[in-house]
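> What follows are several structures.
What follows is calculated from the coordinates using simple rules that are stated; it is not laboratory data. The structure presented is a predicted model; accordingly, all values stated were derived computationally and were not measured. Cβ atoms are built from the backbone, for glycine too; each structure is taken alone.
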Structure 1
Amino acid sequence: MSRMSDVTALADTQLDPANPFATPSSLPYGLPDFGAVRIEHFRPAVAAGIAAQRAEWEAVATDPTVADVVNTLDALERSGELLRRVLVVFHTLASSVGGDEIHEIESEIAPQLAAHGDAFWLDRRIYARLESLASATPLLDLDAETTWLLENYRKNFVRAGIRLDDAGMDQLRELNSRLVTLETEFSQRVVKAMEAGAVEVEDPARLAGLDEGTLAGLARNAADRGVAVNHLITLMLPTQQPLLARLTDRELRAQLLAASEQRGTGVDADSDTRAILLEVARLRAERARLLGYDHHAAYVAEDGTAATTPAVNEMLARLAAPAARNAGKEAAELQKMLDADPDVPGGATLRAADWAYYSERLRKERYSIDDSVLAPYLELNRVLDDGVFYAANRLYGITFHERADLAGYADGVRVWEVKEEDGTGLGLFVGDYYARAGKRGGAWMHNLVDQSHLTGRRPVVVNNLNLTPPPAGEPTLLTWDEVRTCFHEFGHALHGLFSDVQYPTFSGTSVPRDFVEYPSQVNEMWMANPEVVGRFARHHETGEPLPAKLLEKVLAVAGYGEGFATTEYLGAALLDQAWHQVTPEQVPTEVDDVAAFEREALQRAGVGLELVPPRYRSTYFNHTFGGGYDAGYYSYIWSEVLDADTVEWFTTEGDIDGDGGLNRAAGQRFRDALLSRGYSQDALQSFRDLRGRDARIDPLLKRRRLTD
């Protein structure tokens, strides 16, 4: 029976017209009016939004007329406008601003939203209408995208548990509610753990190796946090911390890495994540069994382009051994550098905390590259205007116009209007590049408005990074890796901006999890294109281009360290799979077993290298235990197969002018065949439309130096 009636009373909830969510935003492209929103607006708006969408679903479920596209599919796609308006603002603030009040509401509404989702996906009446529509499809002559939408709804209803009996549905509801509560708590504790793990440094002499700008930033960290020391090193989300490559104090390096790896392990009670992740793993395994799957990883893989867990395992296993072998060779080189270091006692053994430091020294020695020399040529605004935006203009003809009249949700957030080659408005791009207290770590893209011809909306997309803000009046100077992140996240933005689909369900990046990183990884290639790098890599004071010899060295060193990088990544991906390929009975029952489970899983997979800890350890692996990439962290390397093959296409078939593929014809082909399609058809078919065949793994193996 339907649970829609559980909230019938909410259907009469009316939102105060003074609440900014009561009506659609009047700003260009529907950009949310963040300045009008107050914390007290969220609870009533969420309640009213849930009630309104339940009423819309109820209307579909009880419609006495024969199911058709308009009264069923279109009605479902149009439903939930109020809820969408409030949640997109709320989740943006929760991830990018944070704060105790936001987190309190987040914890409160998470189970409400889980129950709301179950009310839809477990409604047998709506499913029956979809089945009725499917049986009439041959007579209706539906277009390809509408047929694909109907197929996806039917598939997702089954995956959500529509075929369970009443008792099974009740159990599923309980599991879903508990899981979303735990995932929210895990994510919040990861942020707390980053803040609690910050390393205090009293003696400035211990910070030798850092430049004045970095020292000023660490001093500002200490002042902002109100700690009684001169400098504070805050943590980034991954295991490896940027300053490990520059600090000459070996013991401080060890202290910093230890602080990073110990996050969530009980060092600080408020940020201990171990009991939470164990329960998450167990409940996901129970839910998978209830739904008829061997384990949670099988449930996730089925909905991706991988399709099966054995396919995922085979890919990761194929890469693990050569990656670990290459990492071992790199470790031997670094040990020699450690042995030759006059500041280290003889007989010292290379440690994980030494890797980045001696790797950087080796790069300087072998390639004569120093990040401090490179940084003045990598200023953020020029990287954006003359790099990221310039490449997009050359490939796709689009232009960017900053809108100072449009405000973001925090200081420093910027808004650009994006226009087509003929001047037609395409959408808005929002850039949030700096770290702030409460903002979750890492880099990501998300939508504020989804493109859809059904709703008539054009896209508004956001890129988030976590750059350290420079001192007032000083430029923001980047590392080469941070430039790569700018290009990567903008690849996601392009996927959202170029969306050209009928239904919001298929908009932009709403593709399978193991496909979504593909377009963003392709976009990284343009940072090394000679024409592009020649424009953005210029000294921020003199305007002089990056010296040709230095650029040659930067590009030459790009492949160095792939053994470490691949092994570090695979460690996390394999760990994610290990946690999600277990049965409920196989999940450890004690919090102290988390480390043992992790150690055994890494050893079993062949990547248990003490010198190369996984990119994320379990206790701060927000991708997998905070939700979103659970049993799906393999997606990055899976997508990279498509990426490497596509880069090869750009530099061969797409290289019509000897420009490495940086031309309008190649860009338009990529846009039309892939970026514009969202998930309006099978994702791999979009790749085939571009390449004319299935992907080949050889370009990836060559890129990551994993061939014999």
Structure 2
Amino acid sequence: MDKQQQNHSASFFRYELVCLAAMTGVPGMSLPAVAQTVVTQSLQVSRASGVATLEHLRNAEVDKALDSLGTAADAIKNLHPTEDEGIAAAAGGLFRAMNQLDEGERFDLLYKWTMPNDSRKTVRLLTTVVPQVAPPKAFARIIGERPRDETFAVSSVGDIRGLFCSGWILVKAADSIGRLRRLTTELEKLTEDKVPNANTLLVLAQLADTRRDEAKVKASLEQREKRLSDSLNEKATGGEATAIIDPSDIAVAAAASTVESHRSISESMFKSLVEQTLSGAAVRWRSFLRLSHATAVQLARGESGAEAIRQNRLKYWVPTSGATSTLHHLGKTDPSWLVHEDHILHLAGSRNDVLFFRYPLTGEFEFRCESQEGGRFTTDGGLVYGGLQFEALGRTDQLTIWDADIAHSVVKPCPFVRHEDRPTFNRMSIRSNADQAILTANMHPMWFDPASTASGSPWVGLRSFEERRPMFRNLVITGKPVIPREVRMSDGDDLRGWLSSFFGESQPAFAIGSTASPLSPQPDWAVKSGVITAEKVEPGKGVNSQSLLHYQRPLLDGESVSYEFEHKPDEVFVHPALGRMAFLIEPGGVQVHWMTSGGFEWTGLPADNRLLEPLSRRGPRPLPLKESEWNAVTLARADGKVTLTLNDEVIYQRAVDFGGDHSFGFYRDRTKSAAKIRNVVMTGDWPETLPADALENPAVTVDLVAN
């Protein structure tokens, strides 16, 4: 990529730096009690309709699913601070189902659902985020469909991925079957009659029309842009304003990004929408809107394409997120990290985002950087090492240490961190030697970890939480770091670097005195003397049978994990997993399972789904499983494929054709079996010493991959 393209691809990052430097803190806003009551009632209605919609979709009743989702659309007027409509999965599932229909059927269903009738005098619209992680198309066979690339399509508006807009789907279907002009004429009349939502759908129809009246569309967009801007100015000057966002503005901003001549307005609208969230509106949407704003900026100013915003350009860092199955069905935003001139910015994400260094590091070394704290955006950057996460805050004069699950924590006084109204930088470091790993805050030692404990997860990481937006700079690695030939992931008595929270499970606290957010009285997963165990539970109402313990850092191409598990039929059994795909090793062969979100699963897959892939099977029949003994398994990634080996026999190989975090894990049906695992070891095609460019500049980048 030449210098000019690099400059354009960095346009959004420079723009963010300017905004960050210019903004100071403002007090938050809250809704009055009466408004909160209205919000609660509307959310109850929308959640119930979301559940009903998914049930109809599981029964292949698309028309009834639309009717149920219509109840939610009628209840949701704005996006509120406490919103959790419970409809993200329902909308994602509806889009998936409608995507299997031809354009004419899709138009007819949505036209009837959308346009006013005798009992409803409004144009009905629904805009929401949707789940974005999809299973391989082969799983279509489980729900009785033919595998196609569109089987598990994720709803998007142009390049704004993960957004469902019923109006946009309608106008695009109308355009495909030659009904767009007629629909536009109807909407013009409804707009003249001031029918609610008619103008929004009219603008969407005009943006979808390649023969649009550009001046008229521009005037409509500028009017919306001014209204958003005026609302922000009203807040800034202390005027009365409610902390809400109109979802129709999100839909219009996204649709405007599809038209080159209106992308600057799209950018401005998304910027204002992000600002609205900083005043307390639709906080759960903040990360999504930030990423949408970045996409709009890239479309308007860059030359490397919108996908550049989602690409990781850091050569030696790997992004991951500790999102749970619940966050997935709520439409979580994937972690996004931007880099420019050796500054790394966490732009957006969900829950517990970490940027891990590519190689494990032990020996005599120091990793240090400067991380942000304070400011209007709630920057709050932290470090990770030894399976623990560290965050020192000047506004509280405290250092907090979490486990990977962020379920247990230790809090210590830390008066050494600066805090100001504007974001300020503090120096953080990890110092490692033969005896211990030490965290320092502005050169003051704050936490001491025995080297033997930290070695189970020797990954340096940069940390951010949910919608926070820290920046890191001046990354340096000094000393004599050692890249170990293997990482022993289960030695000792701590599950350092392991997450048990994906399905709401738990593990013991990592240190004496840890405060906990207990998920159950008895930990679901534990380790003692290097043996990981999990107990069987009794089936019952409300008990999720799916169980997952997964490692915090993704497994990359060229890496593998080996382990031993005890196998007692119908008593003790566990299966390897990569991301949300589990490989069910059974005497008759391997089947694959896609981990679902239970009752809120948008794909239509049942919780107990399993798929037979005969072409992926390898090795002998039956499999060389040893009953009532320890069995050795290796899961390896190479050349875009995952290969399973059982007791020195290759038994399965398939492509890694699914997204999400590709972390290694252990999966089981917790109502059918306990688990017993030992000698978990990760190896990789890691160099023996750190590459020269990583020592010179840990934040070195690579060129963008062309779309």
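> If helix-only ellipticity at 222 nm (-39500 (n - 2.57) for each DSSP H run of 4 or more, over all residues; to 500) is computed to be -8500, which of 1, 2 is the source? Could the numbers behind the result be given before it?
Working: 1: -16000; 2: -8500.
The read-out was computed on structure 2.
> OK, next. Match the computed value 0.10 of FRET efficiency 1/(1 + (r/R0)^6) of positions 57 and 609 (r between Cβ atoms, R0 = 35 Å, to 0.05) to one of the structures 1, 2, and report its label. Intermediate values should be presented prior to the final figure.
Values: 1: 0.10; 2: 1.00.
Corresponding structure: 1.
> So FRET efficiency 1/(1 + (r/R0)^6) of positions 145 and 225 (r between Cβ atoms, R0 = 41 Å, to 0.05), computed for just one structure, reads 0.20; which one of 1, 2 is that? All intermediate terms of the calculation are to be shown ahead of the outcome.
Values: 1: 0.20; 2: 0.45.
Value 0.20 for FRET efficiency 1/(1 + (r/R0)^6) of positions 145 and 225 (r between Cβ atoms, R0 = 41 Å, to 0.05) corresponds to 1 out of 1, 2.
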